Structure P
Amino acid sequence: MKENENKELEHLVAKAMRKSTLETPSFQFTDKVMAAVNAQQQSVAIRYRPLIPKYIWVAITIAILSVTAYLWFLIQPAPLDLPTLSFDFMKNNSISKELTVFTPSKITGYAVMLLALMLCVQIPMLKRYFDKRQFV
């Protein structure tokens, strides 16, 4: 019973598809759509505004410098009677003894220098890549 209904439905759909024509967009449809998108993007220009303006940074800097100058020049420090601290425990542990004996090879030094150089090269490249990708 269901197979018969499915066949009739398929026959009806095939008949409707034969009668209908394939609709195509107008000439240069893509160009017109892209022109409209570009016009809309140009009308809404994104202007960069920093989160904290320059005058706020100047005010923060002046405030920090003035507090530092006040503390430096006007307040006379009282002599502190702190007990002397001994850091001998750091000299006498096994880790510090092992680290003083450790000397890296030339290859290790070259590898670390190459890693630092590649890091310095890749950071600007990645920044440029992500800046371009953001606006596309």
Structure Q
Amino acid sequence: MPARKDMPGTLRRSPKKAQDTYAKAHDSAVDEYGEGERAHRTAFAAVKHSFEKVGDHWEPKAKKGPSDAKAAGGRATKAKTAGGVDANASKEHLLEVAKKLDVRGRSRMTKTELVDAIRKANARSTRKARAS
């Protein structure tokens, strides 16, 4: 599968199911739209439906569905993406993820602040993983 050789590192560090989801969606999108950014975005959208980004990898979500307003609204929406964070999850779940990522001040954060803090912690973890 062509998608496997160019798979992003966050997916290579993730469960096989996430990798398979990305590869299948990417290859299908390439057939439909051609190689390029749209195929990659389509594949990531498929991954985000069943997985959430935690640190430098993707983990299965407890409940399948759109992860944020951008995913729910589709391509034409002006909503911002949460970068793989399951913004539709409960605050309790977000607190658990923030604890895993050692986000400071998490107990005093609103749900929106937690999503942003987790997104930033994920980005730091990914940068660190790329550097090593």
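No value in this document is a laboratory result; all are computed from the given coordinates. Quick caveat: nothing in here was measured; it's all calculated off a predicted structure. Cβ atoms are built from the backbone, for glycine too; each structure is taken alone.
Can you spot which of P, Q the value 0.97 was calculated from, given it is Rg/Rh (Cα atoms, Kirkwood Rh)? Intermediate results must be reported in sequence, preceding the final value.
Details: P: 1.37; Q: 0.97.
Among P, Q, the structure yielding 0.97 for Rg/Rh (Cα atoms, Kirkwood Rh) is Q.
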Output 5.9 (distance in nm of label points 7 Å out along Cα→Cβ at positions 73 and 105, calculated) maps, among P, Q, to structure P
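Out of P, Q, choose the structure whose coordinates give mean count of other Cβ atoms within 10 Å over residues 81-88 equal to 5.5 when calculated. If you can, show how the numbers build up before the last one.
Working: P: 5.5; Q: 22.1.
Among P, Q, the structure yielding 5.5 for mean count of other Cβ atoms within 10 Å over residues 81-88 is P.
For the read-out helix-only ellipticity at 222 nm (-39500 (n - 2.57) for each DSSP H run of 4 or more, over all residues; to 500), a value of -17500 was computed from one structure; give its label from P, Q. All intermediate terms of the calculation are to be shown ahead of the outcome.
Values: P: -23000; Q: -17500.
The correct label is Q.
Going by Rg/Rh (Cα atoms, Kirkwood Rh), for residues 25-88 alone, which of structures P, Q comes out largest?
On the way: P: 1.62; Q: 0.98.
The maximum falls on structure P.
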